Structure 1
Amino acid sequence: MNTKILSLFACCAIVSTNALALDYRADNWTFKLDADGMVGFLEPKTDKPIFINDWDVKAQIFYNFNNAQRFGAVYSIDADCVDDKEYIHDAFVLFEDHDYGRAEFGLTHSIARKMGLGLPDVGYLRINNKSILHKKLDLKRVLISDTTATTGHETLRLNLATRSTEYGQYGLSFSGGGDDYNYAIDGAFKIKQPHGKLKSAYYVAVAYIDNPKNYEENSFSPHVTADWRGQIAMGVNLQYNSFIWGTSARMIYDKDPIAKTADGFIAGTGVSYDLLQSSISLNYLFSDTNVWNHRDKITHEKLGGDYVHTILASFRYKYTEKTAVFMSAGYTATTPFFAVGIRTGF
């Protein structure tokens, strides 16, 4: 089936079932089904508008041993993996202990990605995770699109994380045995200060991928083959009343990469403000790739390095807790754009 038709059908189905939140409990069993979707248009310059969509469906089943421990399984699918002709985003089992934490095993994102702090953004163009904006505009420029470290989600993985408390969390992730790399390991910790007028959160993560082979971080990123890849990511979020300010950055280093490379760094900052049912945000991101292997500007350009500035302003109005319309405008890599859409879910 054409992926655009499938995506539109999924979004329409989510809209039509918006009021039917599924959460079924029987004895020690719990079943949950969550879904949300977005449809809209993205117009670069004055060209023909581009249809955009984003949706995800997640099914979860748990067996509760008692009030403190449970075992479960999770399956999810979303628009991004369907676009890549894959039909699993998450498929893993888990064990949770209320006092100690959580263990996951299967196909899922690493701890570094799951615990990441992105930029405050009220639009739905996914600037914090596999950007729809950069994917659809097809800029033909090498860039790192988001500031959260990752080692993918398509290889069997073990995630271990402490219980998330109001003061923070930390965790480790191990994966290996796939075609993309020999093995990968990452760790992250988050510290929070949730009390007082000024609330804060801090995030640090490191990640190591051994011998990436044709590894693809995003569908619009070059495939990476190198001896190893290392990453460091950091983020800070501050909230004062209805204002949220965030800044984050990620550095990627590839050891002896082959062909066009995609390492370098990205840094960004942003602010959002909520007023009743309306929200606005403004974000700036700067990406530079192949910064470790050039000695001068000419060599930098020959090796494929590039600078990409992205500015994004967004407005959102919530009709209900789950249904909202949004508008976004800005430019990236000197390409101005405008986007509009609606998002809903259950």
Structure 2
Amino acid sequence: MRADEINLLKTCSLLGVIFSHALLPFTVPGGFWKLFAEQPSLIADRIASCLGLIIIPSFMLASGYLLARTLESKKRSFAEQLANRTKRLLIPWLCMTLFWLAPLYAFFDLPAYNRPAGLSLLQTYAAGLKGLFCDHLWFLLVLFWASVFWLAAFPLLKRIGSAGGLALAFAVSWLISRYGRDLTWYALWETAGPLIYVFLGIALWTCRERLDVFLKRRAAPVFAVTLLLYALFASRAELPQILYWIACCAGALLAYQASLYCSRRWYRGLRGNVFYRYFEDNAFRFYLFHIPGGLLIFKALDALTGLSPLPFVLLSFALNLVATTLIVRLVNALEAFVRNLPDKSGKK
């Protein structure tokens, strides 16, 4: 069963991640990002904050939707599901850490969260293997833990329903945020919040038929209410933890509704566009490989140009897409070459 709105939501979310990483050097210094322009842009900072309430929660919602669809098909056991999540999330995280992030960050001496400037390659590997230095790939770890939790809890959801599941998601997230601050290894502490966003996707899959009918009849007022809720939260500079999670839920639901509307009208046309189709088919690899390319492009542009923030961000974003496209094409070509190698018996 195809879910065009989910494919569109995932693709736009990952494209939004790349764009937001072009914005972050111009935000007010703080958080996990460690490379900044000399003069921050308040507009860039505000846009990045608003996008932060939408992009990652939206992708996690889409992941929860697809997870629930797979679980209800009952084609795989728990062990098979766990193995699949390990293959799709943990193994890419490990390979990218060992062969992409750690060497490049050490060689170019890039500062990052849990990787101060000046760390050697060996020290960077040590931080990476402890699950401390993972840069943007923290997302893979968080999604893995959230998926494992809901894999285990899925039978319980059948008994407690969507309302009980939402209460469970908020309760566990609160416990992790309150008592798990020392669980910094492998992004365990950062699972608070993502548990909720993944559950939203599960809930959307569970009630998809009723929701589809409801939204067809009342799409405009529901979208307006969700937009208002999101705007109320996004207009505040800082939010208490639980309100921040609610704001992210509003952002993800807003993006889902927009994706649902757009997929019904323009998705076939988008798939007919060669550039969009290539990005959607390789979106996950674009996400994996776009960092630290964006950081290196920022450093080069910062030294060579005197552009104001907006054209700087757009140029950095475009160059990063071009550079990552070349990398993805190379990786795809290498994989195709390996697949076509003859085995010991002489067969391909």
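What follows is calculated from the coordinates using simple rules that are stated; it is not laboratory data. These numbers were taken from a predicted model, which means no experiment stands behind them. Cβ atoms are built from the backbone, for glycine too; each structure is taken alone.
For this structure, a couple of remarks:
- Largest in relative contact order in percent (Cα under 8 Å, 6 or more apart) among the labelled structures 1, 2 is structure 2.
- helix-only ellipticity at 222 nm (-39500 (n - 2.57) for each DSSP H run of 4 or more, over all residues; to 500) derived as -24000 - corresponding label from 1, 2: 2
- When mean count of other Cβ atoms within 10 Å over residues 69-76 is computed across structures 1, 2, the figure 16.8 traces back to 1.
- Origin of the derived value 35, 16, 15 (semi-axes √(5λ) of the Cα gyration tensor in Å, for residues 197-324 alone; candidates 1, 2): 1
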